[in-house]
Structure 1
């Protein structure tokens, strides 16, 4: 039997042994919008718990539109042209519309990357498109302090806009439960101080800071408070299928519209599985998520519910851009030097995480359950020792060896990686 895993800009074919029992975990067939642009216009005219975009634009002089960075395949080429034309038709001048790339603490998207991210040259020619820089103090304004005591500073270009709109992909997220909506604001356009507080160990080690969980999730709770601090906002929420086709679009008040999108997504992204497996084969979802080892960690966390104690998690990820940020590399170096327990002990007392060390912390979760094996064609020789996982040169050999150790030669395969979260029915 052959399976294809998302890898880079295509798929990787893997031949599975004939004598193993294979369970392929994928989304159920999703509806696909025949004309996404028309659906976008319809959503703007029929919002969730909000006035139509025409009324909102008529009452505003300025607008700021948040978009995710290139790590998420949001259909910006569908969303932005329709939205911006509606804003201009409502009376907002093009020069008063800003598209702000919500980078969080990721690097900016510029040049050809920015062209790819925006998806339509007309947008770049018509309105201002800029990146958020979380470490630029003067770009941010203090908006409040959460009930957990966290200081919130946000990009003032968003805070000061009359009309605030966040756009994003609604998918499982291994810290915030689901991405999109409020998350595009914080950490998307938050100051580094706010981001590193939200990503400290007291959040990341909380049992409800996990995929699929909103109720009781401390990160989600703070994000909701941030929305209140700025007097509310609006959102465009998108859901895509495994082929990156648009399946769902809505617009409306940011909290209610996001929850509606989550409700739609759950039916497809959460897949009940009746058992656990000693061998799990997965991906990091392919491009753009598998560009770095940093993002690859999301693919490692996705199958936690179905990985048996002491089992093998085998993941394929291209990592064409290498490890990730210098700060993440330093965190991985500390992981290797201190070991998992020493690393966790060192970060537990911090009120603010070091930049990007939270991804290393999340890697500890699958490491506590079993062994991690990574196949990557692009990761450099100097990078491998810093991953803290087993290097796979031959994926077929790795699978054969793992199945030989397995008590029942059963195998779970998750071709789309962290966009699909298997839930062990007993655990559920």
Structure 2
């Protein structure tokens, strides 16, 4: 039998941060990773560029997590984006900030960040054990005693579960933490995909595959009523819609579809112009290009790939002469530019989601320490918790912050 002070289950960003913090405070710490190396999901985050955090101020940052965001306030008060930047600089990872306040490593290399984290964990004195899937938590009288790996038991004063969610299962995120939490009495809020691409009806999106739209507004209608909207960039795919604002809106859409509600999505291609200003623009263009064909007018309004789709949907021939466009046809074009509509049929599988919604019920976790309110000495960190945010660096910061707090708290528990 081996005895540790702290066992960390899961070698993602939350787990590595937790293990390093605990070991750095003098705790005999082991990090258990079921894959062949820690940090596999971190290596692909931000499409390999590693969107580390966001410079948004704390109140705004928390808003990006919805109703459960307030649970993270204590963790963010202890270790927030400026602290993470300083932490990374100490590991010689220089950072840069892009539009929207998104923070990336200057070399845009998630692999380099992962390697730096692993090296830091080792320097703190953490023992890393790979190919070590935890099958069971050992509990005695509502206190954690350790874990079981196969036929072997590892005993510890504290255990931190940082196993991630269920997205990108090839990286090791297969929901193990939910099973372990439930086995000792914790409630797990139903797990579903968040930040996930959407599947649309019809053939329009596939026709536009690869087209990216910037500076557009998207509105979501649920059972015919407008429920939410966002502004920014999106992408058409062979199955439907993706890109930053689609991913951000997807969580509410997934929940609505779980309740069998009808969902449609409206794209405003000209959000800077209201109806009257857009109509004036169209009248001016129709007069200026009156002797030319309709598709020449559309070149000043739309990306080239979108022009034939526009003509098909509004029923105006691309070869029609502009001075022959009727007032009714102009109104039809204007309406379509402000309301390019898609019916949402579904969403991609959870394995394709950037993060997982649902998880360990935060009402059963102390936000000041990340310790379980049911099992003494058991802690949670990262995506295994029922907290998920928008795209833009928010989720990775939450992983680092809750990992930092869990690692610190696990050691301080020994001193009480």
Structure 3
């Protein structure tokens, strides 16, 4: 018996030793390649026609390194990192679009409602092929953001390739201060059916979400439509907390898998108010990404909601912000999201609705009419919301009939 234990220990130690050798070899290979990097850096500094500061060279190298990894990894200068922190707090300057590099093309993930981009008619999936006449092929996210942002009131000229009809269109947009209202709208539509529009998942989202849900509860809602169309996501924990309002404690909301294949499972959390019984419909479209995809899939896979609309964007990777010592930061993709059913969300996968209802095209005259009546909200002209209403009404009728049958059976 002792001999077996000794042999087993030797085998384990041997495996650990081999693993350490393998890691050491990989590390040595990396350091060998670093010599090439240092050689190239010295050559650029010595022979390039223009003088560049050491910071310019290092920042440029880091930007190239991060952009070569995937569409969402990014090097952030101290200024860009400060801007990112401002964005998560809900107010920043620009056009009001979430962008990414998809298939090497500068692509709009989602336009935020009531922003310059939204009012200009930009749509999820549109490709920005030019900014101020310059072709965007090969542009990094950082470079694109710098070109698109500017002083409020100033104009930016872009050329977009429409995803649907593949037509190229020139668009001039006046920049503005983007103030994100996380909960865009919350009200009762009709027949005690509530509606809540979630624009993004940020620091204050859940607090505002709870406030509006409480009001709707006091007004006596029997069903609820959650609208996450054109919601580009935001903070993971905010999406988890929002999902938790409709799930029993301890239900799987989302899981992530990293490079090491280590799985992290995020469960629904306790909350002061829960909505566990009312029928739910979540409305999604191709502008729904990241956090909104997590919420939609979590409620569907836990049999708490029916998804209606169009297939989502497919932004199912996790970016971790790693601050560096000089105030810059790395936005690094560290893992991918999986739904409670174990399905990937990333890229072409997205989240598929249970009931597909294609969103009607917004005509240019409708856009101008909306601008004149910004405070008006006529859901009857929204074909997806009309179908969502009909769906919940049908569920409520079936629920009522089931309860009546149960009462009759008890009396027997």
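FYI, it's all coordinate maths here, none of it is from the lab. Note that the coordinates shown come from a computational prediction; the quantities given were computed from them, not determined experimentally. Cβ atoms are built from the backbone, for glycine too; each structure is taken alone.
Which one of 1, 2, 3 has distance in nm of label points 7 Å out along Cα→Cβ at positions 97 and 297, as calculated from the coordinates, equal to 4.5? Of the options listed, only 2 reproduces it.
Largest in mean count of other Cβ atoms within 10 Å over residues 153-160 among the labelled structures 1, 2, 3 is structure 2.
State the single structure among 1, 2, 3 that was used to calculate semi-axes √(5λ) of the Cα gyration tensor in Å, giving 42, 34, 17. Checking each candidate, the match is 3. Work out the source of 21 here, i.e. which of 1, 2, 3 gives that when relative contact order in percent (Cα under 8 Å, 6 or more apart) is computed. The read-out comes from structure 1. Comparison across structures 1, 2, 3 (criterion: distance in nm of label points 7 Å out along Cα→Cβ at positions 193 and 225) gives the highest value for 2.
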